[in-house]
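Values in this text are rule-based calculations from the coordinates and carry no lab data. What you see is a predicted model, and the numbers here were worked out from it, not measured in a lab. Cβ atoms are built from the backbone, for glycine too; each structure is taken alone.
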Structure P
Amino acid sequence: MLLALDIGNTNIVVGIFDGDVLAAQWRLSTQRERTSDELAAFLHIALDARDIHFADIRAVAISSVVPPLTPQAARLARDYFGCEPLVVGPNTKTGLINDYDDPQAVGADRLVNALAAWKKFGTACLIADFGTATTVDAVSRDGHYLGGALAPGLQISTDALFRAAARLPRVELAAPARALGRNTVDSMRSGIVFGYAGLTKELIARCVPEIGDENLTVVATGGLAELIAPLVPAIQHIEPHLTLDGLRLMWELAQ
């Protein structure tokens, strides 16, 4: 079995692959001070609940945008699973041609998503990832990573609003019934949710002609994809496990 770790700024997403089947997955909060032993303790409980044992894990693939946690995740692989992990980086074989001005500056998660979408749909893809940041990335039909756009994510923007406006309450992110809110909570939900849907629509509308492929597939992923994607008609597919699938594909390429 393959253990895939997608370490983001807000969450660590854990996936267990049995061949190409995602057998189990979990999400835990990102804490930069977590140690390899703490990660192992979490995994021991989580795997045991699914009747999976440490001895079943034969390989580990890691995508991380949190530098302090990357060596801890690698140590987890070595100390608890007895294997050298694949840590996705600028020099990792991805199967894509990286057209970024500085290829080493692209986040690992963005490359992983691009590979997974390109392999899954077999055509040019635009990937909207709704995580800590909201990103839109493009890959061409012939496997060139073309670049993309980065914006603050919903949670970052919402937290900044709470900090800057003392009288505004914290609200659960949920789609509002109408754009004209009749109370503060609904007004905030309208501005946040519909506002980010509008941001995504604009980014997609500007990227599509630059890609110039009439068979382009638009895909959404990330923790908040199911909230925003239904409000963006251009998005054709929601793929919540896209990054984990990309990690599996990169591990297979490395073999």
Structure Q
Amino acid sequence: MEIIAHRGASHDAPENTLAAFRLAWEQMADAVELDIHLSKDDKLVVIHDDDTKRTAGVARKVRNQTFDQLRKLDLGRWKGKEWIAEKIPTLDEVLSMVPEGKRLFVEFKSGRAAIPEFQAAIERSGKKRHRIVAIGFSEPTMKAVKAALPELEVCWISKFKRNWNTGQWFPTAEQLINAAQKAGLDGVDLDARGPVDVGLVKKLKAAKLAVYVWTVDSPIQARRLAEAGVDGITTNRPGWLRDKLK
């Protein structure tokens, strides 16, 4: 089971910064997960929200700012004095620092418009395709990514909802399988707050789908998911969680 660092080692360092990614590798994460948006001048930048208010204190859309404007923002101050002056990185910068044998999960936040620059960034990096995984909530976007980069592992992120009158969870295993196969995808990335158990995982694996789960910071839950057979869990605390699982 892969341990995937959610926005880097985001419990200990400011999320989606080079500092958080470096720390994730130091903490022996198997992979790092990050989020990408397009800037006004079509640079792929690494940030979760579609604006910079929460992490940089500037209430302005990422898409309405040039890369130079975004680069001037301080992404670390909110986390602590030791992180002051951390900047918004580019996808190119993060790709260049992925260690040999490790992987990068890239969550699409900008829709299909980001695909050409994403493809170009992979080409520039020289990284082998099996070391990069594209993920996202939008089925149409993930389908388009898979069409553009058929050799890449592409997974659909899904949240669960529950009908409290019947106790039924949605989407069901069958709905997950149908959606992923219809889009030609390789796997699913599931909300840990849903009914992810050995039965669900077996059905998904029987359909030849990879199964990842987000976001898990509980050793008890992580151990249960490992026993259920998931391929990876995304966590804010990769080093700490690995130690606890040992």
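Numbers for the structure displayed
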| read-out | value |
| --- | --- |
| Distance in nm of label points 7 Å out along Cα→Cβ at positions 173 and 189 - highest-scoring structure of P, Q | Q |
| Structure responsible for -11000, with helix-only ellipticity at 222 nm (-39500 (n - 2.57) for each DSSP H run of 4 or more, over all residues; to 500) calculated and labels P, Q on offer | P |
| Given 0.90 for FRET efficiency 1/(1 + (r/R0)^6) of positions 133 and 181 (r between Cβ atoms, R0 = 25 Å, to 0.05), calculated: source structure among P, Q | Q |
| Label whose coordinates, when mean projected area of the Cα convex hull in nm² is calculated, return 13.4 (choices P, Q) | Q |
| Comparison of P, Q - label where mean count of other Cβ atoms within 10 Å over residues 29-36 is highest | Q |
